[in-house]
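What follows is a set of structures to go through.
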Structure P
């Protein structure tokens with residue numbers, strides 16, 4: 001996997017989110033939580049395209065995260081972050097995926113479903 005690209009995308013996503021999110025209580029905990037969120041978000045949506053070839057593992061993680069989103073109505077890390085930052089409502093991180101979904105009109109949950117199909121395709125076409 002191209003770890004260099006993964007880290008660069010994570011840092012880019014994290015920095016631009018920090019510049020556009022109104023966190024009222026910036027602490028070590030909120031910054032760490034946000035950084036982990038960005039890392040896993042970038043990994044979830046980009047890993048299959050930057051050299052991560054364990055499609056079965058990626059499929060399991062993607063299905064688990066999608067089920068969590070559907071069950072709880074939101075990302076649990078985002079909810080925790082919003083609570084700590086005193087951000088009202090279900091405000092999303094303004095991360096790279098947010099920017100992509102905003103510019104394309106494709107919801108992030110639909111992108112996750114497409115990734116599931118991508119993983120299944122690659123599992124059966126090894």
Structure Q
């Protein structure tokens with residue numbers, strides 16, 4: 001099988017060819033299939049691999065929105081227990097009304113307080 005140009009083959013033909021290559025030659029990787037078909041690896045995997053597109057979008061979302069994976073692998077009960085523990089560890093709010101309105105951090109939660117804790 002030679003490499004084909006994108007202009008010589010419709011999307012449906014490219015998908016069928018990629019499926020045939022994947023079936024006949026399972027040892028071929030996505031890169032080799034993409035070269036044979038003349039499409040990108042992502043283009044082919046989006047159409048042939050179930051769940052690839054959704055997983056890729058989820059990874060991109062987490063990366064772009066800086067979502068922490070702190071709760072990955074925890075059950076709802078474990079997440080709830082962690083949440084309750086965090087609430088118990090929260091220091092008492094001794095800020096005045098101005099501090100609350102202006103968004104001052106809780107006592108012990110400012111960057112300066114954390115720096116001083118680590119210095120000791």
Structure R
């Protein structure tokens with residue numbers, strides 16, 4: 001974005017909301033977007049936390065110093081670099097749950113495809 005600099009990026013929704021509210025309260029204009037690790041950038045209309053999703057907050061060049069000063073008082077780490085895949089939660093149970101969910105979906109998909117092939121083979125016999 002021309003004329004804007006990233007001042008905050010995080011995969012944690014509560015941190016993103018805290019930063020947005022702080023900038024609003026201090027009258028600092030900003031632009032925010034939801035990003036994915038695949039490169040898709042959209043407006044955060046209905047944000048939800050998940051692996052590979054994070055939010056970016058951009059501030060106009062003339063407000064960057066003020067924004068950094070205001071945000072430095074918050075009880076969170078202010079980082080302008082894209083976070084890693086699992087940044088939204090460091091809880092090992094959350095990671096395990098998402099991996100189990102992905103495995104179940106994969107197994108169900110393969111099972112359904114396999115059953116579809118078997119049904120087509122059997123129906124072609126008759």
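Every read-out reported here was derived from the displayed coordinates using simple, explicitly stated rules and does not represent laboratory data. Because the structure is a prediction, the values reported are computed rather than measured. Cβ atoms are built from the backbone, for glycine too; each structure is taken alone.
In terms of relative contact order in percent (Cα under 8 Å, 6 or more apart), which of structures P, Q, R is highest?
Comparing P, Q, R, the top value of relative contact order in percent (Cα under 8 Å, 6 or more apart) belongs to P.
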For which of the structures P, Q, R does the calculation of distance in nm of label points 7 Å out along Cα→Cβ at positions 28 and 44 return 0.6? Q
Can you rank P, Q, R by mean projected area of the Cα convex hull in nm² and just name the one with the largest value? Q
Work out the source of 36, 20, 11 here, i.e. which of P, Q, R gives that when Cα extents along the principal axes in Å, for residues 52-91 alone is computed. R
Which entry (P, Q, R) yields the derived value -15000 for helix-only ellipticity at 222 nm (-39500 (n - 2.57) for each DSSP H run of 4 or more, over all residues; to 500): R
